[in-house]
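I've put the structures underneath this note.
Quick note: the coordinates plus some simple rules give every number you see, no bench work behind them. These numbers come from a predicted model, not from an experiment. Cβ atoms are built from the backbone, for glycine too; each structure is taken alone.
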Structure 1
Amino acid sequence: MSLVLLSRIQFALTIAFHYIFPPLSIGLGLLMVFMEGAYLKTRRPVYHQMARFWTKIFGLTFSIGVASGIVMEFQFGTNWAAYSRYVGDVFGSALAAEGIFAFFLESGFLAVLLFGWNRVGPKMHFFATCMVALGSMFSAIWIVVANSWMQTPAGFRIVGEGAAARAEITDFWALVFNPSSLDRLSHVLSGCWQAGGWLVLSVSAFYLLQRKHEEFAKASIRIALVFVTAASLFQLFTGHQSAVTISRYQPAKLAAFEGHYPESAPASMHLAGWVDEREEKVRSFGEWPNLLSFLVHGDFSKPVKGLRAFPPDERPPVQWVFQAYHAMIWIGIALIGLSLTGMFFWWRGKLFETRWLLRLFVIAVLGPQFANQLGWMAAEIGRQPWIVYGILRTEQGVSRSVGSGEVAASIVMFSVVYFLLFVLFIFLLDQKIRKGPEEELAAAAPRRASYRDS
């Protein structure tokens, strides 16, 4: 394999593993705010029990997420040094903002959140919970801003020539509010909220199926089900808005999403299919004629720029993008359907007795994880062959001083380490779930008097 491909595989491996955990932390963080806020308002012990239990799960996901995230930042210097030199002033400013405004805020209040239950007052602890949740979302904001700048660069200029050329910020706020940042941020956050919400639903449904911790499980499901229903519907809207933006600024990516080859013609949407890249057509398993044209332009007859409008060396790998995009959509639709089904059975008063639905809730925790990974695949592979869209090609950003053998060896090493970390995470998560929330209720008892007095 080439050095460029190996370096891309290495980075894809590290980011795919890392991205298991931040969405869980972001989703759980916001849910913990609702749970603890519900306790302060109602004084019902079950909400305090919920907040304490899910705080421990949050702490586990946060710790693994931090450990896995550090590796990626080192890779910018080791494997992508040419990229770092070219855009370091721009990209580095967003990463610095993430450290200053997000990581310090989140980690600064994390100790109070985890260990302050019996050491600070309830209002102070709730404030810490809010700050940790806010910090986790701030982290997503700055990471998405940095990545969105790579997709739709703005607020910069190129200074120097040849090997000395580099990007320099001319307008920081234009960088932050680049054309795709808000659409992509809302789409990412809605995916994170679903990841955390479906984890709560999955564990709570498991308890009901086992007939354990039933009051806790029912209260958790009520909060989480409303949460994931709203998040899944919001994600449908943000996905549409993101596609409209892509049609304006990254038309080759949009064309790859649907395997749309004609240079300028109305574009259909496919249920599923297989892209024949040699014959430049999609072998479809069903399609909606001209629906893509309507969704992005509001007109079934309006043309969409196709892949033939771009030189072959400026087209993304269409098959990978097409399959990742469609799999993401189908998972998203399934999660919307499942959450609305849950709401219907709740309205009928039969949710907690419908065991087949509870079983679906248990396994649905995998849905947001797969959808999040597939979404990033579609976005990042769809940007190829550019590492900064229209400005710097991917092969120009790689470090030439690192050999292919070294990168291949590091891929093997990372794979082993990440596998062991993932096994450890699953083991610890399983231990906490099986132990259950009962001890949290007992631990909460000494503080209840002071909570009433506050």
Structure 2
Amino acid sequence: MTVDLVLKDLKAYIDGAVQECCIAVENGTVHKVGKEAQMPKADTVLSLNGLLVLPGLIDVHVHLRDEGKAYKEDFYTGTAAAAAGGFTTVLDMPNNTPVTMSVETLENRMANARGKILVNVGFYSEFPKDPREIEKIIAGGAVAFKLYLGEQVGGLNIDDDHALKYAFKTVASRVPIAVHAEDKNMLKRMEEELKGKGRNDIEAFLEAHSERAEASAVRRLVKIAEKTSAKVHFCHISTKQGLEIIHKAKEKGLALTCEVTPHHLFLSVDDLKRVGTVALTAPPLRDKSHVDFLWKSLKNGLIDVVGSDHAPHTLAEKSAASVWEVKVGIPGLETTLPLMLTAVNSGALSLGDVVRMLAENPARVFKLKGRGAIKEGGKADFVAVDMGEEYCIDASKFHSKAKFSPFNGKRVKGKPVKTFVAGQLVVDRGEIVAEAGCGKIILGEG
């Protein structure tokens, strides 16, 4: 037979090890992995000149915006940023305009994305006001639900533990429930107190978004998880206390997973004070003791996933006079892999750590079948990287509409060079070479 594509002259991370091989692709899936002599004939044969091929990365925490927030980012620019960063699958958060929290808003969002996306995209939903709608949203293809405990976003009253328990029981373990764990009442109380004192500086924001606010919300959700069969995923955990509570709950057998962001790993509160509100996010950057604990937990396998929390805004929104008016969030799709590869090159992480937290575990936690590994019969999603290439991050060249980054100017070693989605070359050395709409909508397996 003749297959669509054969990739040769490469090394690939397969089954926990790097091996020299070739990869044959047919109809968007991996047909065969082996030596060049074992490869079938192909319509296209592409030499990768010794590049290292990793499974296509999966970012489970991305804000693609579009619709009412298209001025910040749209489905094309967001997925272009993903592809340029080595991500072949992203999961889109629901705090949009309108909020994704019904079958109708979910279907409309999917319809808007078709024809624009360059990588595979799955969609979160917020919880609806009427819990009877949960079943319909799952049937409609949501990959997960998102619950913001720091502010009221969806239809579910986040102050009502009874309502949360009912919603969690309804979802059960069919799809994950991802949680932004900050205590809303604690945040608002501190924010009003600080505003009353005329405080509108970065230090005030840090006082409001305290370590206690995260720990309190994590503790509350663990108690709810204990009383339901829900599969709870904690987003962007930033503190030692929060992680310790999750670790203890995991030891009891609870079906919990957790995520950390690159900015909470590679930056601290000192960087926030140096860079300013460009680095303002929620939860905020923490002091070095928390950063060190995140790294320790990462290397011990206690953190399941690294997610970028890609959150694009305009520069004007990031530079308001009052810290309370600044839009929180950092664009991360184009910096995550270079930062992680730099950590591999320095010996802080292994290549296996990167694949586990950016491909294998995201696929497992969010039930993304056929993704997260290079194997025969699996999806032909790959990123080819040059581990030796050194360069400085230049935010002005981002494919994202958000041309800023607290990592701007940082020297990194390790670069995504070519990104393949379903066997199609989408990005070649930073240039988009595929047509809009080549990405696919992923439906949840609930």
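The table below lists the values:
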| read-out | value |
| --- | --- |
| Identity of the structure behind -24500 (criterion: helix-only ellipticity at 222 nm (-39500 (n - 2.57) for each DSSP H run of 4 or more, over all residues; to 500), calculated), options 1, 2 | 1 |
| Which of 1, 2 leads on mean count of other Cβ atoms within 10 Å over residues 187-194, largest value | 1 |
| Among 1, 2, structure where FRET efficiency 1/(1 + (r/R0)^6) of positions 59 and 171 (r between Cβ atoms, R0 = 25 Å, to 0.05) as derived comes to 0.05 | 1 |
| For 18.9 (mean count of other Cβ atoms within 10 Å over residues 283-290, calculated) the corresponding structure among 1, 2 | 2 |
| Computed 22.6 for mean count of other Cβ atoms within 10 Å over residues 131-138 - originating structure among 1, 2 | 1 |
